[in-house]
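Student: Input: structures, listed below.
Quick note: the coordinates plus some simple rules give every number you see, no bench work behind them. From a predicted model like this one, the values you see are computed outputs, not experimental measurements. Cβ atoms are built from the backbone, for glycine too; each structure is taken alone.
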Structure I
Amino acid sequence: MGNMIIDSLQLYSYKLPLKKELVLHGHKISHREGFILEIVSDNGIKVISEIAPLPFFSQESPADVLKEVVLFKNKFVRKAIPSDLIQQLSIYAPSVRFGIESAFLQLTAQSKDLTLVDLLNPNAKQIVSVNALLTGNQTEIVKRAAQRYEDGYRAFKIKIGRSNLHDEISAIHKVREIVGDESLIRLDANRAFDITTALDFYEQLKSVNIDYIEEPFKSFELVQQYFDDHHDKMPIALDESLVEIHPEMLNNLFALKAIVLKPTLLGYTNSMMFAKKAFALGIQPVISSSFETSIGTYILASMGAIIDSMIPIGVDTLSWFEDDLIPNPITITKGKIDLSKPIDIISQLDFSKLTEVVLDNK
C-alpha cells in the first residue's frame, strides 16, 4: 500500500427485500441486511465494499460489525497504512475482514489504474463460469434446471436433505436428463446426513455422475471419520467445516474433491490461503456467495477469476433479491459473468437505499 493514507471512512446500512423467503438453518428471512463500507484515500481514490454477516451462519452480529468498524476507524484513519495490515486484521470478524481487505485491495488496484483481477492475476481470464442454484420442491427444482439450462448454464447446484430422499433422488435423475452428460451437477446437503444415510443416498446416484456432495455429514468429526474409513467412495466438498479448521489441516483431507469458499464467513485473505493450499493438494477451490448484493458479488466474481475462471462459482443468488443497491446489478449471461468490461459500481450506488451509520469515536 506504500505510503497511502485513509482520508475518510463511512459506513452505511441496508435492508433489501427478497423475492421469496430464504431458509437458513431452519430459520426464514424475508430481507437481507448488511453494510456498505466506503473508504477514501488521501489521493482521492474512493472504493466501496460489503460487510454482510449471514444470519445463522456468521458468528458476528450487526452490533459486532459496528464495534469493529469503529475500532478500525480509530486505529487507522488519517494514518499511514501499515505494511502488516492483514496481520492486524486477524482479530476482526470474517465479514468485517472481507469488507476491509477487499476495500484495500481495490485501493491498491485503482492506484495502479488496474482492476482487482489484473492486480492479483494478470494472466486471468475475465469470463467467469457460474453454477445455477436449484432450490424449492422437486417440481420447482426440475423446472428451474430446464430454465437455467436454456439460459446457458452448464453447472448446477441442488440443495438436498430437506425433504423425502426418494423424491430428491428422483429429481436429481430428472435434472441429469435435462442438462445432459456434459453439465456439472453439484449437491449441497448442509450437514443433513449421518455417514450411512449419505452413502446410501450417493449409491442411488452413481449413474448421475455427481461432481461432489457439499457437507454431507452432520459434523466435521464425521467428515474425518469418513475419510478414515470410506475416502474413495464419494466425492465430498467442505463448506461450513472450513470455519472450524486452518488451511494446513487440508493436508489430512487430501481425498476431498473440493472446498467451497465463502469469503463473508472466512475473510478474503483466509479464503485465498485455503485456495492456494487446495491447489497444491489437487483439491478444487470454489468461490461461493453468502447472499451478498451486487457490491459483494463483484468482489466474489473477481476472486473466482483470480483463482481459476473455469471453475464455476456459486453466485447465482442475486436473483433472490427484489431490489439491489445499484440500478444495473451484476448480470449472469449464458451462465457466465463478464469482468472484461469495467463496472463503475460507485457511480451507480443508490444512496436512497442506504442509511448512514454514525460511527462513535469514543
Structure II
Amino acid sequence: MQYQKNPFTLSFGRKPAEYINRLGDTDRIISTFTLPPVTDQVYLLMGIRGSGKTVLMTDLTEKLGQLPDWLVIKISPIDDILEALQLDLQNSRLFNGQNYHVSASLNLPGANVKVDHSPQEVNRIDAIDKLLAAVDKQGMKVLVAIDEVTNTPQMQAFASAFQLFISNNRPIYFLATGLYDEIMSLQDERNLTFLYRAPKILLTPLNQQAIANSYREIFDISMEKSIRMAQLTKGYPFAFQTLGYVCWEKGNCDLGEEELADFDQLLADAAYSKMWSELSELDQRVLAAIAANEGGKVKEFREALDMNPNLFNQYRRRLKNQGLIDTKLYGTISFALPRFAEFVKFETF
C-alpha cells in the first residue's frame, strides 16, 4: 500500500495505519467467546507500555462488534463501572431507549456468591442482572471492554459483580488490558480469586519477519536493510512504529547516528521514562547491572549486586514478567526492549 503521509504513529491507544496483526491471539479469543461450548467469558491482556494491548483490544472489539448477536460496551476504568454498564445496557439498541424498570430488591439465583457491596451497588447489580437476562432472551451477548485496568474500588466492585453474573449463566463477557503488576494486584483481592483462573495473554514481541516485510514494502528498501531495522526493534510494537516514523520523517532508513538519536529520544520520551519512574530503587539497580554487562551470566549479576540467589531470582522473575528483560538464553539476561541498555546507562550515569 502506498501512503500519502506518514503511516506510523507515536500515539498510544489508537490502531495505526500500518499495523501487524496478532492473528494467533485474535483467533484464540474470538473462538473462545463465540464458539460453543462456552468455557471462558474473560480474557486479560497483559503487557508493558507500548506492547500493543490497546490496539489488540480495539481489533477484537471491532470484530466482535460487527457480529449481529454481539453488543460491545467500552467503559473507562476511572468511571463507576457498574453504573456505566447499567446505563449503556438500558440505552442500547436492545432496549430501544425504553425506560427499563427493575425492582430494587435483590433476588438473584446466584446470590449465594459472596460479594461485598453497598445497598446502592446491590440494587444496581440486580438491575444489571435483569437486563442481562432480557439480553439472553434475545439471543444476544454483551462484551464489556476496559482498557488499562487498575486495582481500584470500582474495578473490584465490577469484578465481584461479574463473578455473580457468570454464576447466573448470563451472556456477559469481559475483555481487559493492563500492566502485569496491576492485573496481579487485582486478582489478589479477597473474593476475586476467580481471576487467577481467567485466561491471560502476556503479549510477546511481534514477528520480526512481518516487521521486515512491512518496512520493505513501505520504504522500498533491500531485504538486508529491512531485516536490520526489524532486528533493531526487537519486535517491540512501539519501536516498530517509532523507527518507521523516524525513517519516514527523515526520508531515509540509513540508521546513522542522527536517526538513532531521534529513535532513542522518542522511545525515552514516550515510553521508557515512564517505565523507569515506576520501578523501585532496587529494580533500577538490577537493571543498571544488566546494562553494564548485557547478555552476561546470572551469577555475574548476582555477584555484582551482592544478592543471594533467592532474592535475585525474585527480581529477575518480576522484571521478566514486566516485559523488561529476556531470559530465553539459559543462564543469561539481556534486555527485551530495543536500546534500553543505552537508556539505563544514561539514567544511572
Structure III
Amino acid sequence: MTLPPPIRVGDVVIDPPLVLAPMSGISDLAMRRLCREGGAGLVCNEFVSGVALFYGNERTQEYLRFDEIERPVSCQIFGADPDKLAIAARLVEEAGADILDLNLGCAVPKVTKTGAGACLLRTPAAVGRLVRAMVAAVSLPVTVKVRLGWDNGCRNAAAIARIAVAEGAQLVAVHGRTATQGYRGEADWAAIGEIVAAVPEVPVVGNGDVRSGPDAAALLAASGAAGVMIGRGAEGDPGIFGRVAEYLRTGHEPPPPSAAERLALARRHGDLVVEYRGDERAGREMRKHLAWYSHGLYDATTFRTDINKAPDWSTMKQLLDAYGARLAEHGAQLTAQAAAVADGAPPVLVEGYTG
C-alpha cells in the first residue's frame, strides 16, 4: 500500500490527501474540527448559497466562520450568476477560507431549480463563465466538485473538468455517480479515472462509498486519483481519516473506536457545537450525530428514541452518560458470561439488542 503524496493547490498543502466532503447540515465547524484532528488533510464546509451571500443573508454568514485549528479549510458555494458569485467569492476570501470551491454536483431541487449545482452539468458554457468570474475575483485557489454527469445519457464530467481547468480551476473532486442517481447503486470509481486522464495538469480527488482503508485503496487503484474525499463514511466516525492514512501507509488498518470511545467522542462533539452555536441549537444538531455515533451498539434504538425527545444538549448529555453506563454494565455481563462458559458453565442469554 502507498499513501499518495501531499496535494498542492496554490499555496495550500493537503497532507495527507484525504478530504472531508462538503455536506449540508453536517460539515459545520465542530465536525470539521473533529475530522481535522482525526487525520483529514483538508476539510470542507457546508455548501453556501452565493446568492444569499450576495444579498447579505444574516444566517448564511455563520457558514463563513472558520477556526485556525481546522486549517486548511475549503468553502464551497453554489449559484448560477457569475456577477453574484464573484462578489460571494470575495466575501469568502475576506472571511478567511483557504480554498474556494464551486458546487457542480448537488441535485437537490431547491438548488437545481435556480440553475445551480448539478444542473450546470447540462450547460458546460455556463460552468466556464462561473469559474472564470470566481478566479478573476479572488487570489484563493478555485476548485470544483462534480458528479459523473447529469444522468447516464449525459456523463460529461471529463468535458466539464476540462472547461473548469481551462478557466483556472486548480483541483477537481469527482463523486462517482451521476446527479440523478443520488446515492443509489455503487460509485463508479473507474469512471473517475476518465476525469483524471482528461485533466492531467491538476489533481483529481475521488469520492463515493469510501468507508475504510481498503475502500480508499481500491478507489485510488481504479481511478488513479491523487486523493480521496470522504463524506458519509465520516458520519459518527471523524477518525476514519487517520485509519485510512495508516492503512495506505502500512497495509494495516487500526481498529475502529470502541463503544466507550465513540460515546466520549460524541460528548466532545456536542460540547463543541455548544461552544459554537449554543445549548439549544446543539440539541437539534446533535440528534443525527448521536444516531451515527451509536449505530450498531447495544440498545441503540432505545437511546435514539430518548435523545429525539430531549430539548437541548444538556439533557442529551445526561442521556448519553446514562447510556454509557448501560453499555458498561452490558459489557461486564458479557465478560462474566464468557468467563463462566470458559469454566464449563452453560451459556446464558444476556438480554439486549443492537439498533
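Student: Using percent of Cα pairs over 31 Å apart, single out the structure from I, II, III with the greatest value.
Tutor: Max of percent of Cα pairs over 31 Å apart: II.
Student: 27.1 is what came out when mean count of other Cβ atoms within 10 Å over residues 169-176 was calculated for one structure; which of I, II, III is it?
Tutor: Value 27.1 for mean count of other Cβ atoms within 10 Å over residues 169-176 corresponds to III out of I, II, III.
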